[in-house]
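Each structure below appears as structure tokens.
No value in this document is a laboratory result; all are computed from the given coordinates. Everything numeric here is computed off the predicted structure, so don't read it as measured data. Cβ atoms are built from the backbone, for glycine too; each structure is taken alone.
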Structure 1
Amino acid sequence: MYLSFDIGGTNMRLAVSKDGETIDQIKIVPTPQDFETGIQNIKQLADELSGGEKIIAVAGGVAGPIDKEKTMLVKSPHIDGWINKPLKKELENLFKAPVFLENDVALGGLGEAVLGAGKGFRIVAYLAIGTGVGSVRIVDGRIDRNTQGFEAGHQIILPDGEDCNCGGKGHLETLIGGYYLERKYHKAASKIADPEIWNHVAYNLSLGLHNTIVHWSPEVIILGGSVTKSIPMDKVIGYVSDLLKIFPTAPKILTSSLGESGLYGGLELIKQNKA
């Protein structure tokens, strides 16, 4: 039995798989701010999902940059109670099994690149627009090599813009992330109905995508996350096409096709580490 998890800024998702390819069951709960409570929740949910069957490998993502050794979260705008806590070690002690840790969006991108909308493309840029904005570059079905992860959501769009929870200002995340939209408009992103607001979000997103394209040169961009569902993709594609001048054509821009990209990415990470 394999365990895959996704610890996001708002919710925590866990799933088990008997074959390492397909997801059998999923449980979703709010992400606790307290690390110890989170570990207890993971153990309880894993026991419920596995029915007591032995878990032989664990992989999962957590919302924010992780250390070079892939053992813990080192920065996070949304779950600061998890920062610098021994997540990998605690999980290894709990399950007596190998544990593979990654950024949560990196695993979502891995799942989409291998099994979802990015299947068949060699170079995939994935951005997840939810509570915040995460990103990853996937090359030949693997998370691209890096030193500190990928954080396209923290590129500066407006130098004198809103404060970001990471400590910066005017980041892409502050313009399109669900947390910041709710702070600005006093309602959850899913409740915002004004098309002018979403047109503005689409334009700001296109600025970030333009920068991502010229830096990463992907074949395809895949957009996931809960807020993406509200953004008019036709507007985004049009804006990007207008903005991009240095390259003759823009890459394809698609939305994610897997319902649980990060959980499938966790299974793929286990598979790659077994090879």
Structure 2
Amino acid sequence: MYYTHCKGDARETAAGLKPGQFDFVCAVGGDGTVSEVAAGLYLGGSGIPMAIIAAGTSNDFSTSLGLPKMPEDIARMLLAGRSVTMDLGIINDTYFYGEAAGGGLGEVAHSTPADKKSRFGYLAYLSGGLKKYGNLKLDTVPLVYEIDGVEEEFDTFCFTITNARRAGGFNLIAPGAKINDGVMDLCIIKKVARLEVLPALMQVNAGEHADNNKWFEYRQVRNLRVRTKNEGDQFVLDIDGEDAGNLPLDFKIVPAAIKLIVPPSPSEADSVIS
């Protein structure tokens, strides 16, 4: 059992493990902790599988995979020992396993006080979102996206790069996502009028937005660069729930980076595994 004390502890500890030292490693915590463990296992090269015991705020990734929450179910998953490969993403030298976001969704995530996250869980994000968007400032910033070598420009409210289908509290923001398909899913929310916000968000939650080019752009990407078009514009970033500064970003996929323990088949996880 190892308790982290500061940022980077989980990554350093996981990176120091040797091949065969353990049968698996359980990452217990929120997205930030799990992301560090995943990065450490990849960088250390031990090949030890990772299991996730979700103990964070919204636990979007584990919810996407239907990972167990009750102790008995977790024990059954660990004893079965089924593992699959999982891709990782890297943005500006920071590894992540679940989600990176820019703009509105990221701002809500890291502007929510830590004590509220601990006490109220996902309700903290929801209340933060309602407070933020009570004023309903839907300003967009012109961003330049270089998607697998092709440059495009979109006025952007926010965007996500995800490895699973659920992110930012939305059940199906990336309906085509799989954790080991060698790509991550980019969803850009463009300019949305005040009266269009509710139907737009309902489409995202239901996974019906992929073909709606009026409000969204939805792509699967291996390499991505994003920058502001105008010098001086700011666009905040969030990586697996942690503040990651501002644009520009340089993203690439790391295919089959680590092994992840998942429930025995058949299970909900099968739908997001290639």
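Structures 1, 2 were shown, and distance in nm of label points 7 Å out along Cα→Cβ at positions 3 and 195 at 4.8 was computed from 1. Of structures 1, 2, which gives 2.5 when distance in nm of label points 7 Å out along Cα→Cβ at positions 19 and 67 is computed from the coordinates? For distance in nm of label points 7 Å out along Cα→Cβ at positions 19 and 67, the value 2.5 is produced by structure 2. Tell me which structure, out of 1, 2, gives -11000 once helix-only ellipticity at 222 nm (-39500 (n - 2.57) for each DSSP H run of 4 or more, over all residues; to 500) is calculated. It was calculated from structure 1. Taking relative contact order in percent (Cα under 8 Å, 6 or more apart) as the measure, the highest value among 1, 2 is held by 2.
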